[in-house]
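What follows is a group of structures, each given as structure tokens.
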Structure 1
Amino acid sequence: MHDANCVFCKIIAGEIPCKKVYEDDEILAFHDIAPWAPVHFLLIPKRHIPSMAQVTEADAGLLGRIMALAPQLAAQEGCNPYPQGGFRIVVNTGAEGGQEVHHLHVHVMGGPRPWAKG
């Protein structure tokens, strides 16, 4: 499913450029255009799912793949290894949950931060 008005669907279609981190038949990962951390990228399904609120049991495999990719890509992009390093995963859902783009996306944020305690 594709939503012609969705900015992430347009990125998936190649209509809007992005700085890709990873891509396969079902998933696209790319750097956030307004990063909140030294490493900040998004993992999105290529199929338009508006938010976590619309996820069903049929999406379990896809979401499992996204979660399994997160640590691999976090390390690839510069996050230090656990436990001294690490990363954060955030999924905003709906307007009250802070979701700005209504296409399911998983934020992965981390990387060395001088203020973080060791």
Structure 2
Amino acid sequence: MNELSEQDLHNLAMNVVGEDLQKQGYEFLGVNSQLKRNPQFVALKNKKLHFVIVRAISYPDNPVEYDVVFMETIKEHANKFNARTFYAGVGLAHSEDYEKPLTKDSQYVVNYNGLQEI
């Protein structure tokens, strides 16, 4: 069935957020698409450094909810660089049946509400 791996889902989420950041005029200084490596995007906008944490969230979990303790740790790290910290949760679901896993052949639905500042 070619179910998408955790890394595949993460890459989809990275693409969604990367396109959004480009449209908003961010300049990428660093992009890290490996799982468990944070932040995923280090970017500049208006001469200000931004750290963006990207998470692929599978249905039925809520992409707006995040691990508060983890994000505070990232924020402390970002503060050392005088950077703003953002969370970008990208909800992904099979378009025909949200309960089904995503596969390489399936259409999918994206639930992304943009960046949330931490």
Structure 3
Amino acid sequence: MAEIEPAIQMCDAAVTLAFSVLGKRWNGMIVSTLGSGATSFVSLRRAVVGISDTVLSDRLTELTQAGLVTRTVDSGPPITVSYSLTSSGKGLLPILGQLGEWASANLELPEH
């Protein structure tokens, strides 16, 4: 007789959509960092340790297209560009905080 597998719940489409953005490396850290307020590209690069300029630029573009981050250009002089969270991006901050608390309680940090 063939064994019958128990019914498996399909992954929710909204969860799949959320992780298509937040599941990418660096995106959660960028959003979390921007939770402190608007900042420049250089400040973001310093705050998100280990990210390259190219990847940061790509991730900021993706987060902007997803409606989580706003890019503002001040014509100066000097011309400055800053990044900040939209209201949707700010809505992620409590969730990221809870995720961090869960990780602290349930996951071991890698040893260096």
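Derivation of every value follows stated rules applied to the coordinates shown; laboratory data play no part. Computed from a predicted model, the values in this text were never measured in an experiment. Cβ atoms are built from the backbone, for glycine too; each structure is taken alone.
At-a-glance table
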| quantity | calculated |
| --- | --- |
| Label whose coordinates, when distance in nm of label points 7 Å out along Cα→Cβ at positions 61 and 93 is calculated, return 2.2 (choices 1, 2, 3) | 1 |
| Given -8500 for helix-only ellipticity at 222 nm (-39500 (n - 2.57) for each DSSP H run of 4 or more, over all residues; to 500), calculated: source structure among 1, 2, 3 | 2 |
| Parent structure of the calculated result 27, 14, 12, given that semi-axes √(5λ) of the Cα gyration tensor in Å is the read-out and 1, 2, 3 the choices | 2 |
| Top of 1, 2, 3 by Rg/Rh (Cα atoms, Kirkwood Rh), for residues 21-76 alone, largest first | 2 |
